[in-house]
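Read-outs throughout are calculated quantities, based only on the coordinates presented, and are distinct from any laboratory measurement. What you see is a predicted model; the values in this text were computed from it and never measured. Cβ atoms are built from the backbone, for glycine too; each structure is taken alone.
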Structure 1
């Protein structure tokens, strides 16, 4: 008989904003937006305090829109070095209980505590202790979801935010999934949710009426995953060491770039960021890719494969500029540039952050 896993999903509450409010007393109790500033073309919201969320401000929203919803909001740029330092301290708290930790980003992670280090035995008790340690030691709050698999634990952690703890036991999973709206399913984006609703599929119970073949026919390969998770089946293990596939940085500009010299200067800044990350994580890659987004939002990528893997700044800059020059025309207006290095040729450092983390909200000046 297979032993049921004990999985905890920890998700920090409004992480960047909470760190800013903790470190800056003048922000406390006020609507705070961390991300790009609304001046010029405006940036994007990375996260917002709960005071700002009451006005409808959400992550990934244009900062200009956030300002319209909440004119009294305070806008601050992200301090990623500070967030990473706090994230490391959170990780140290996790490691007191288990080594099976799978970071998803700086502010959330899965923990497998089936066999916890301290012999506590109760995943609920461990989640409570972790939450208390984060509050006591770091003066921050986290929400936790506890269940027998990753999918349900992920959804559970969002049920009672902020500072919540939700347990969904084995006997409750199917009933819980049946009642869940399709747009609350982790992995179902806005487009897929809209497609489901157009087909009369509004809840997990509606999805459950479809056979696996029907699910695949309607939603492709993801249909097989939906078929399982709506029944509470998720056999994915917590993976402590996820392979880094790419390291990148990008920037959205307040005003369109039209001159090649300006574009090259921005590429040099981005290349410096990518170079520093490659050095930090001891990575070398053979493929350099640039991303270009024009003023009409058309987006292209161009790549070059090198003879040898590299993390040399000069090589990254030269490759990126060559790719840009090959795509440049006198009448182009560029709103975003990005550089990514991939196709790594060395063994991975097990402590390397995931590509999701390395790319996380790097598009701020």
Structure 2
């Protein structure tokens, strides 16, 4: 892996220990209590709904919010009492916060100057970073002359020019339009792959998290509810929020062989042979709808439902169903029209056991 400080190679120090933190922050009735560990080279994404505590955790890492309790160690050094400006931390804020009166070059040079570098040295380092970001031709442009993607790269260069041991990114792609976001996400992934210290990304966008991070930490109501590799979390969601993010119907129940009796609702037949508390998940595309009770259907799972609502979901229609088993079903526009689906319509929903996935709770 290439050192991201290549413009002025800073050899990785022996004995680096990465991040070890327990962030406890009390803010009125809200309490954040999140533990984070990461080795140098790791990219960790904090994922969660609005108000979950993601940004509070990021601000606590940066020193902008004091800890009520817990600890914060970076490369073995305690940072709880270290002032924000003295921490080896780089931050890319959601709106980038570039200095409007400074050129891109001087925005990037600002950090090294604050660390004591001479003006010439700081500008030399900044120029190298802008070249690395593909922005050498925009070195003298003010932020108002930059596109959203260019401004994001200047903000990232400014954070990295200080040679941080911890890089914090707060919704770094949120300000971009869809087309620019796709391009900048790919560029950011490349830069993060080269970063040999710890990076922590805050996002509510599951695609950003899945593409950019090596590990996801899902936070709800100030607590970690699940963490692991993106592929594992996508396949084994453990809360409704995560299931909705990755596009799965999710239920919890008690397994007895191939039958799972749901905590609230009917039974589901699965291919897995399990015992005890389990989750059962299946995608909306696995659901087949009928207006009349099907006869001779091979599906082992059949429930009587009612259409609560319909919405466009990509190039398909998503039907939100209530009844014996609340669930979401995806079908084509043609199929929805042929079934004459509308709110209040009675339907039968089937799912084959082979399309379900059960796993221990």
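Say we calculate mean count of other Cβ atoms within 10 Å over residues 31-38 for every structure; which of 1, 2 gives the highest result? Don't jump to the answer; show the numbers that get you there.
On the way: 1: 24.9; 2: 19.4.
Comparing 1, 2 by mean count of other Cβ atoms within 10 Å over residues 31-38, the maximum is at 1.
Which one of 1, 2 has FRET efficiency 1/(1 + (r/R0)^6) of positions 95 and 215 (r between Cβ atoms, R0 = 25 Å, to 0.05), as calculated from the coordinates, equal to 0.05? Can you show the working numbers first?
Numbers: 1: 0.05; 2: 0.45.
Only structure 1 yields this read-out.
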**Prompt:** Computing distance in nm of label points 7 Å out along Cα→Cβ at positions 55 and 71 gives 1.0 for which of 1, 2?
**Reply:** 1
**Request:** Assign the value 20.2, calculated as mean count of other Cβ atoms within 10 Å over residues 279-286, to the correct structure from 1, 2.
**Result:** 2
**Item:** Which entry (1, 2) yields the derived value -7500 for helix-only ellipticity at 222 nm (-39500 (n - 2.57) for each DSSP H run of 4 or more, over all residues; to 500)
**Value:** 2
